[in-house]
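Given below, in the form of structure tokens, are the structures.
None of the figures in this text is laboratory data; all of them are computed from the coordinates on show. Quick caveat, the model's predicted, so the values are computed rather than measured. Cβ atoms are built from the backbone, for glycine too; each structure is taken alone.
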Structure P
Amino acid sequence: MRPRTLEEYAGQGHILGPGMLLRRAIEADRVQSVIFFGPPGTGKTSLAQIIARQTRCRFERLSGVESNVADMRRVLGTAANRLANSGQATLLFIDEIHRFSKSQQDVLLPDVESGVVRLIGATTHNPFFFVNAPLVSRSQVFELRPLGEVEIGGLLERALRDEERGLGHLRLEAVPEALAHLARVSDGDARKALNSLEIAALTTPPDPDGVIRVTMTVAEQCIQKKAVVYDGDGDAHYDTISAFIKSVRGSDVDAALYWLAKMIHAGEDPRFITRRLMILAAEDVGLADPLALMVTVAAHEAAEFVGWPEARIPVAEAAIYLATANKSNSSIVAIDAALADVAAGRTLPVPKHLRDGHYAGAERLGHGEGYEYAHAHPGHFVAQDHLGAARRYYEPSTEGHERKIRERLEQWRAKLEAVRGQGAPS
């Protein structure tokens, strides 16, 4: 059931829709080097084969799993001779290109750059991480997305009707609910959905009237439990933790729990999750709820001590606490503003009254002279210049505990401004 033309191809409208760059390039036979990346079953190989049918190039295929450098040099050498003798270019399709080592990928560079071959690479991994930068820079990168339920449902319907390549030669009936179930739990993977339909058709005995009926029960039996799309070192890994952190930051506790459950189900390292939560507790909750960091550090220690599956409880507790806490990013804004000042070269000398006065000769230099001990004053505060310049980095929000901090700070800063106006010791 692989599509033979762009009209039969399902999905990827963002790159193959009318007027889109890739579609125009295919129709005009102007495809140069491209890399397709996306989850399994989204049509990477099928799209390469369609391009091969619509191009005037010679089609060659290699596999990142099975091919070696000798295979590559043989194909590239033949391609160079073909181009020199007949003027015909070669379209080289490499499946699982990320499986090639750096040295293997480097072999391709000269011939890709010179135009001896037009490269089509297919990978389930993000090429910006797993394919050599020089090769990526010489290629157009297109991301293929998981197919939607409607698109997969259309593929299943087509497979039921197609007598030549599909199941149309069988007396087969599938209830709409069964097809919808296959489309839904295939997780955007067309290959998985078609394989499940085939299993249902070939393993279900016909009724007395000779009709094979694919019911909801049959569909549930013929497709495996929905697999979580999650690779421990690739896009899904980083995309899922990103969605988790952004959900907690956005106070969407239910979304946060779903993404957390996905990572737990996939066997993610609990320390990776809790480290990110500790950063979030300081960055996004901050002093609006000072307990947030304490709760998260405790969850980190508990998770490291007990491990999965019990660790799901303290980690979930921390995630829920952070998602439902008052939020403030004033701490990161403050320290980044101060760092920007220092990086810009605005280095201030330490005022003399704050310098170390505990060594012999410090008094003669005036170090420590005029310093006021805060605890000797009412409220344990003294209006004293500790910087030698007027700077404001920390601006507390009005959320949660920070509202009280803001009130105190406004009073202290007003007194400090008064002292600066009178001329503070320096």
Structure Q
Amino acid sequence: MLDLLIKNASLPDGRTDMSVAVQGGRITAVEPALNAPANEVVDAGGYLLSPHFVDPHFHMDATLSYGLPRVNESGTLLEGIALWGELKPTLKADAIIERALAYCDWAVAKGLLAIRSHVDTSDASLLAVDALLEVKKQVAHYIDLQLVAFPQDGVLRTKGGLDNIKRGLDKGVDVVGGIPHFERTMAEGAASVKLLCELAAERGKLVDMHCDESDDPLSRHIETLAFETQRLGLQGRVTGSHCTSMHSMDNYYASKLLPLIAESGVSVIANPLINITLQGRHDSYPKRRGMTRGPELMAAGVNVAFGHDCVMDPWYGMGSADMLEVAHMGLHVAQMTSQQGILDCFDAVTVNAAKVMHLKSYGLAVGCDASFVLLQARDKIEAIRLRANRLKVWKKGLLLAATPEVTTALRLPNRPSDTRFMK
């Protein structure tokens, strides 16, 4: 007797009328029109069953703090950083935990069951680190929360910055972070990359650095990150986040840089909602878009994922934990509107992001965790177009969230009153 049998589902690879069998929290069969006894049978009605969404870049210590202590009136990155500096001395662990848990509830409802969150280590008290480690423990049964030791103010320009990161790792933080473009000089930024990659190699940790979140085409720390990755044998374990300066680089230099990144096995995370909001602020017109070269990186063989980055915090007053909104913005900003481009944007918030986080047992194959979401859409392209309703969300076979199917009843002159269409 199966625990769960989902029938008549469409799958991300294009197969239809598929059945997915679940036993003991894992997928035991993926077959066409399977009939088997089960404690629960769900008819997917032809809708899309997808592996759950993954957010590989977020700041949970700041989430839902919008308006504290004031609003970012300019909407710029630097005012956001300054505002966060004003807010940090007033932070309380209980408030961080409460806001983070509320956000995790939003995430579950949207089928987002894995999040990599950067947590600021610039404060020697590591209050935010302790708070998010508590959140990680509380949500462990339904969200994979991975934490990055992130020196928001720069590891070298902060007194005790490196020691703070080491203490965060000792407490249980998973990933080494950095922000080389925010160090005092380009040379200091490069030195921080080398220092932090060596720490990760020594500790056996993954690396995820905010890299070149700037419109300055001479901010080239992603090059150093790729070099250090190869020098230290960290291939496949390193990520460069944002990389927005690449949007402003000349094509000759980019033609050298893209193969170097691919050769190093470094993944790249773009954050479409935030990159399009914060970049190009010094431009009049024409105004730069600012997001990194996603299609070109993908074509070069680089694993590219999309992150949400911020939700209602000092940098961004919008957001709802919806990774389809992220994918939707990404395809517009990067002009990835070909059929393959749209499919790639869906992968950027699912399988590619899971690869960044090194998630085990992720996917819709036999042996994978039965952690997936039933979307009110027939395929990946329709899912992004509609920012599809999440009908059901499961974690290891356990139903976590359910939302009724969204339909609209029309009452139009000279038309049948029961005409219905999907949102």
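From which structure (P, Q) was Kirkwood radius over Cα pairs in Å calculated, if the value obtained is 22.1?
Checking each candidate, the match is Q.
When P(r) over Cα pairs in 5 Å bins from 0, in percent, for residues 34-177 alone is computed for each of P, Q, which one produces 2, 9, 17, 18, 16, 12, 8, 8, 6, 3, 1, 0?
Checking each candidate, the match is P.
From P, Q, which structure was mean count of other Cβ atoms within 10 Å over residues 242-249 = 26.1 calculated on?
Q
Given -15000 as the derived value for helix-only ellipticity at 222 nm (-39500 (n - 2.57) for each DSSP H run of 4 or more, over all residues; to 500), which of the supplied structures P, Q does it correspond to?
Details: P: -15000; Q: -10000.
Attributed to the structure labelled P.
Identify the structure, out of P, Q, from whose coordinates mean count of other Cβ atoms within 10 Å over residues 10-17 was calculated to give 14.9.
Values: P: 17.8; Q: 14.9.
It was calculated from structure Q.
Determine which structure produced the value 11 for relative contact order in percent (Cα under 8 Å, 6 or more apart), calculated from the coordinates; the candidates are P, Q.
P
A value of 8.8 was derived for distance in nm of label points 7 Å out along Cα→Cβ at positions 66 and 378; which structure in P, Q was it taken from?
P
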